[in-house]
Structure 1
Amino acid sequence: MAPAAQHVAANLGLCLWLFWNHALIDPARAWPAGQVQRQAVRWLGLSEWICDRFGVGGGSAWNIIFLLRIARGNCKQDGGGALAAFRAQRPLRLDDAVDALRPFHAPFARAKGFISWSSLAGFALEEHDGGHVRYGALQLANLLLEASWFETFEQGATPAAFAAVERLAGLLGKLRPAERRFFQAALAALPRELRLAAAEAGRHAGRRADEAAGKASRKQAPGQAPKRSPKPSPELSPEQSPKQARAGTHSRRPR
């Protein structure tokens, strides 16, 4: 029962935001962006609370990804400008989100170390990098995008922000074409400094991939048929479908 309940709550939150964001709600019933954001994150918070309370949904970061994406959903998405202008944007404040999450705010409490949006993304990445949980390439790419966006917004063009966009750019080759286009557009909406770093990292990753492919082809025995590439992951980008990955929506909390 609990796994189904947390899926329903998460999908309600995501769909509420997507319907508003794509103007699929009756204009007479449309709320201001901030009100929709708070209502959407409340449903996501309920989903995460169910995961924590009943121990379900392990191994997935979708709730955190959706929460971060919605928190900045009212900000500019159509092209990167100057760093100062980027940081002057006003995403949903973390304190406002926590207030909206009550009484299900415990998974995102300051006592657990969540003092900023970037820390929320950072903890999920630390769980992956520390081997406590393994995210697929698509979830990892989404976390890196949110980490780079909020790190840049909160602190500026820091080494952590550059590291996140460079790591994301190097990961794009593992994604499907539609997913790559989504992240390329998202990277293009970052400030110029980060866009340039991502472009250079992408070129470097492409050269490494070409070199690896060349070595593999030279090692192939004469007359041997080339090996087929594995089928792509069935995961979907949050921007492609409101349905969540079947693995669940929970991310482990920092200790």
Structure 2
Amino acid sequence: MDFVLNAKNTVFNDAPTIAFVDYEAWMYGCRDQFAEEPDIYEWFSDLRDKGRVEDVLFFADLSEEPIKHHVHKIRTVSNSIIDCSKGKKEKDYTDFIMLDHIYQRLFRQKDLKQFVLFTGDSHFQSVCAFLRNFNDKTVGIYSLRGCLSNMLADTANWYTEIVPTPKSREEIWQEILNNLKWAKDNGIETPTFKGTANAIVRRNPSLTDYEVRTVLNDMIEEGVIVTSQVQLHDFYVNKLTVDWDKAAKSQEQ
């Protein structure tokens, strides 16, 4: 994920900061425009460079497929998840709910100095102007590249456009090796295919299960990872073991 910052002379410090994320727009934008998934943790790491983060609120209609399955990914950085399910109504109220929470935090938490919004929607221009011009708040914007309203960008103190970039096969390969080394070092004697794939996807929200399983299968076919059937309690599992000599040679090529 690449972050293209326009700081507009903003000096970043440890200002108390709160962020509001339109996760629907982020997720569907990533999928439709870049064929990628949001990398929540990498974004959060960038956010922490902008101030002292007090809270991050995520907004989405969690009744819909596939977004309802992203809750565990969101929880890697925050438990403040606002379900904007519209039920049988056709109108999407996510923007209104997000606006309501922005105003609530403005009046309830006077110590907050910086408000960060993850949206490119021009509907938020008015609240950003109110925060900045009449309440002396620093306003920052995150948006996917190509989705940011010019009006919103002009109103904010700073903005960052995000360009999702896929992990390479080599990076996923190394993630798998790191995971299996960690398992060995921590006394996990029977790492399995499914368990390894699940652990990597949990730690890397931008990766899909399919991507990890594909590379894992390649490593097994190339003999870098060896499978062996072992008994675990009353059943058998296929244990994964790394041939570290082959792993080293494959990385030299």
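For the read-out relative contact order in percent (Cα under 8 Å, 6 or more apart), a value of 29 was computed from one structure; give its label from 1, 2. The correct label is 1.
Given that mean count of other Cβ atoms within 10 Å over residues 128-135, derived from a single structure, equals 13.4, which label among 1, 2 identifies that structure? Provide the component values of the computation, followed by the final result.
Details: 1: 13.4; 2: 16.0.
The read-out was computed on structure 1.
Of the structures labelled 1, 2, one was used to calculate helix-only ellipticity at 222 nm (-39500 (n - 2.57) for each DSSP H run of 4 or more, over all residues; to 500), giving -12000. Name it.
Details: 1: -19500; 2: -12000.
This value belongs to structure 2.
Assign the value -0.47, -1.01, -1.30, calculated as log10 I(q)/I(0) by the Debye sum over Cα atoms at q = 0.10, 0.16, 0.19 Å⁻¹, for residues 40-191 alone, to the correct structure from 1, 2. Comparing all candidates, it corresponds to 2.
Identify the structure, out of 1, 2, from whose coordinates Kirkwood radius over Cα pairs in Å was calculated to give 19.2.
Values: 1: 19.2; 2: 20.4.
This figure was derived from 1.
Since every read-out is calculated from the coordinates, none of them should be taken as a lab result. Since this is a predicted model, take the numbers as computed values, not measurements. Cβ atoms are built from the backbone, for glycine too; each structure is taken alone.
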